[in-house]
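Visitor: Following this line, the structures themselves.
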Structure I
Amino acid sequence: MTSADQSQPLPRDDYFHYQNCWYPVLFVQDWQKNPYSFSLYGQPLLIFRDQQGKWGCLLDRCPHRLAKLSTGQMIAGRLECLYHGWQFETDGKCSHIPQLPVNTPIPRNAKVKSYRVMERQGVLWVWLGEEETAKESDIPIIKDLEDPNCVYTDYVIDFPYEQGYLLENLLDPAHVNISHDRSEFGAKRENAQPLAFQILEISARGIRSQWRNSRNPQESWKYLDFIAPNLVHYRFSLPNPDWCAGLALYGISLGQGRSRLLMRRYQNFAVNSRQYRWRWLEHLRQSRILEDDLPLIQSQQQMVEKSRDSLQKLYLPLKSSDALVIELRQWFDRYGDSFPYYQGYTSQRTTAIDLSDPLPLDRYSRHTVHCRTCSDAHENMVKTKQIAILMGILLVLLAILSPNQSIYQITALIFAILALAVAIAANYTRTKFERTYEKKAHTKLQ
């Protein structure tokens, strides 16, 4: 590894360590499997909940014979390994081993490494460092969300590229009008223009900045912050000082070549327009938007990996579009030494990518299985299709058995056609939860 700052070591109070941070794992409303498995920087973990509602986060590995605990089951509030039945509490201590003779104490080292887990603002947070160093006050909460009038929409999706490329994409407002032309609200390629950026602060805590379009010099600044190591926060200037609106984007690393985005759009005005939307319908729209970028970022990462050059040699950045992207990469140059892997602007650290468990590219695997609302909607569409087909068959049989040209036959045939239409519509909607959208290029002839 090369480092851009080896000649000037950072003072200790400006040092960053990736383990001493809170990581958002899942929105609580999407909790549907107990235990729930995931990973952070390639470390296999799981979260489960006991009968008293207490959360526990453990290393996904039984100390007995290293079986995956996430394949286990809950027994009386304890997590049981399905290999030999060892049972564990939320703090990782083993409380039952069926193979031990009566009155034999459980071995002291029959314990799984545990991590501090907290529920805050509807999000499950995990502290990767030592539990005794975790402080709830260090959770990067969004102050606007403490407003009881604030409503929000949550969305989660996984990507087949590293956290750095995800964060780079999130800190890049210049791409929106081109890449998301007519798919994101207000995005139009004819609105692409130079942007003005102001960097307000850079530290181990992240980057604070503001930006605006350059065509209208009277346009209000929009605030855009990177809160290390995973939060990108957009805040918008509004005419009413009591109003708030923003976009919180948490980009976490599942492992090298894998990342997860937890997105939360929020506002405290015009709440009815957002509060009564079908969540799954909004998710289908959001999936399509983010999938505009998926093949572009994936190919970008592949190009960088093949070249093995630094981004400084590979990129051709513009101050009027890429200022924050370069600041992010330089932040990793300065503060990335503790990360197991990272890609800075002039430096990097890599490890061998585990290809044994590649991330599927379909939308079902990347989003639907992690979203309770979309999982339920997908299941309902499957059931609706099956019921509609069955009803259509029964109605056709009824029409056949009815007298020719009778009102019963005509009515049965009409409802059979309606049942077929419902089945087709349900099947079409079902595929939206399963298949990744592929953006097609449109060539405009002059």
Structure II
Amino acid sequence: MIKLIIPFYNLAWSVALPFLQRLPRVSLGWRQRTLRDSPAGPFDIWIQAASGGESLLTNMVLENLAAKLGSRKLRVLATSGTKQGIDSLIKGRSLHPPGGNPDITVAYFPFDSPRIMEKAFSRFAPKLAIIVETELWPGFLVSARRSSVPVLLINGRMSEKSFRSYRHFSGFFSKYGPKKVWAVSPLDRERFGQVVGPEKVSLMNNIKFDRIEPKNDFSTDTPIAGLLPESTPFILLGSVRREEEEKVLKAITTTLSARPDLVIGLFPKHIERAYHWLTLLKEANIPAVKRSQATGRSKPGTVIVWDVFGELAGAYALASATFVGGSLVNLGGQNFLEPLVFGLRPIIGPYWKNFAWVGRDIVTCGLVKEVADEIELTSALLAAIDSPSSRQDVMNQVRTFFAPRKGGTEQVCRQILEQLHFPGE
């Protein structure tokens, strides 16, 4: 059957490529994606990170490997399908200069046309291929099998949507899928097991937990501090999505009505929504200013609308209470773990399936407050202001909660070294 499917799959890619070249996002790195300009092997490892989040995990793995190599040399090809992913990989590579150990080459992931992938495996000649989190590209997997290159899938997660698609091709994936899948939860293990075969799937700790480390030495002496009146509570509303703006506006209005002495910092998820927010707040008769135009300390009762990048973490360090958006409507949620690093318990809505891998225990133990709607959100924000938690107490609780969940990076690196037949440390 595969001899019939692959030619049609190849033909589909041949038809699609001229159209894909017209798409600005896909045309980035076009010569690398089509192997007209690509690095030459052989490589010890080819590791594929779909986008920015997976690239961060890739950098963590490579950093851990670097500490274990000693005098043993390792050549790594790190690829991604997006500019965000490439930029993150390049930033990680800066820690390992050319000729260093590991010697890391960064490139765009080739298109999955079987014809292109066969050339890729021939040109890159990896000893081991690694997929981070989910992607199961047929051309990649078939070419790896034909080149006798073992494939590992690490930090494996599979959403319900992906599972519904992949399970229809379980016959293919059970034959050509990864040699081993390391899943991050029992549910992910079950889903991967039904797709590639349960005997190939094991559990591991999520690498993302290794990134959660409280910052005892963070500074509150930042430019943001100069925008806030002294001794005035600061509420931060982070990563607010367009679809929940009406609900968040109601929460702002009610909160400021109850506590006009507050200053609120509003961080839209997409910065271009800042101007729209200024219009909404003006219509609601709420004083507001864009962050880029804020000079000096804001008056109590003001909303500062962020229209600059890179200051969210510094704002968490100053906030008395925070809500993390993308969660009041069914959008999957945004990263609510970052405030915990600064000893700040986040408030979130009921929709956070994108972070279900964290586990509901984080709500049960009180590290995260979940609310049903904007009414409960207002009450939770006011309660957090009236009865603030000790940042040090929160940090201690964070360490206790995450300690048994850490170690995924170490697990992955041991597996890689074993596959490469490097002796253990």
Structure III
Amino acid sequence: MGTCVTESAANPQVGLDHAPMSRPQWMAVSVAIMIYGLDGYDAGSISFAAPGMTAEWGLTPDTLGWVLSMELIGMGLGSLLFGNLADRYGRRSTILGCQFIMLLGMTGAAMAADVVQLSAMRVLTGFGIGGMLPAIAAIVAEHSNQRQRSLMLSLMFIGYPLGLVLGGMFARSLIQTSHWSSVFTFGAVITAIALPLVWATVPESVAWLTRKQPRNALARMNAVLRRFGHPPVAALPPVAIAASGGLGRGVAILRPPLARVTILLTLAYVAHVTCLYFILKWIPQLVVGLGYTATDGADVLLWTMIGATAAGPLFAVATRVSSVRDATLISLAGSTISVWLFTRIDTDPSLLKAMGALAGLLMTAAAIGFYSLLATAYPAELRAGGIGFGIGVGRAGASLGPALAGILFASGFLLPQVGLFMGTGCLLSLILILVLGKQPASAAPD
């Protein structure tokens, strides 16, 4: 494209939406997706470390359950806080800040001398991980053109389990030859490498600069436009004035007629991810408890995440022949059964891997369904707040999963009994969606 200055003050994001993506745009989106994959590894690293950590420190099941939950608490808080910061201070700044927090957390976890220090570092790591999702989702959407946007966002969500699979292959080798803390060291190293890569390749989004117009916004916007192969603009477009303040918008999702939608969808999501994170966090330790090695536990977790990676494309196919709601209900029903079956297998590692992959597929498909249900439950002006609230509270509530399972194990319940109880979370989620009905957004038209 030419380099002449565009005289119009029209929104330059429109030009990015309709033009083919340039190579720097593809690079920025690809790096952002890669960073979200790094989130997946950092979140899952504690699961690979759990068997060695438990053996070395003599952790009881209830203590281990709380340790496994720590970064989930941080993730919930990070989602709620950093979603707002990404809108206020910028997507790029938030991503870099969250990466730095994750680097501190992973480094501290590798150096932790006891369970208290490790728990604190996992909360810190989760804080960064939780803040990364809204910022990366925004940067991927806003750096993509209209034609590629849905595909790029789908790849982003697949990147999370894929990052755990690829990183987990290294973690599997590390726990065979090194101390369990090496899985955190590896995470810290790749996070440190990724920081300058993001700094160099991921600029602030034109959409955010257009809407917020911070100091030097015009110069910063034109620098991004030139990098992406678009002509600079002579002036900033006028800023639209919101009809109501941010606090009013946030409270609106908890007032009629949206309160029922918000409460039921959020509770359903909490019930589901409580079961999901029980499986993801406890798998290696459960497999070791059945008499297998830590490497076998890592293998079962890897196969579970391979199933999770396939969930995105398969769920997309399912929604071509049924509604998102129906596909989510089917996934939740399958998740309930797969968890119950998984916790009753104790004689065949290959069967454990297969059932883990099935559980990962179905439970991740249901989670994707919740993202879609939340996105369609609110009018446009409340959509981001509604999604952020549901996911943030859901992630915080997910900390109940690993912790509750640990308490049940410590109380003398056996794995099949714990699996029956935890799998009921997906069943409760299914019931809540049925209670909600088929038209959650009918009270709040766009």
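Visitor: Among I, II, III, considering only distance in nm of label points 7 Å out along Cα→Cβ at positions 52 and 300, which has the greatest calculated value?
Guide: I
Visitor: If Rg and Dmax of the Cα atoms in Å, for residues 364-411 alone computes to 14.5, 43, which of I, II, III did it come from?
Guide: II
Visitor: For which of I, II, III does helix-only ellipticity at 222 nm (-39500 (n - 2.57) for each DSSP H run of 4 or more, over all residues; to 500), calculated from the coordinates, equal -12000? Each step should come with its number before you reach the end.
Guide: Working: I: -9000; II: -12000; III: -27000.
Checking each candidate, the match is II.
Visitor: Hey, Rg and Dmax of the Cα atoms in Å derived from one of I, II, III reads 25.7, 94; which structure?
Guide: The correct label is I.
All of the numbers you see were taken from the coordinates with simple rules; none came from a lab. Owing to the predicted nature of the structure, the values given are computational and were not obtained by experimental measurement. Cβ atoms are built from the backbone, for glycine too; each structure is taken alone.
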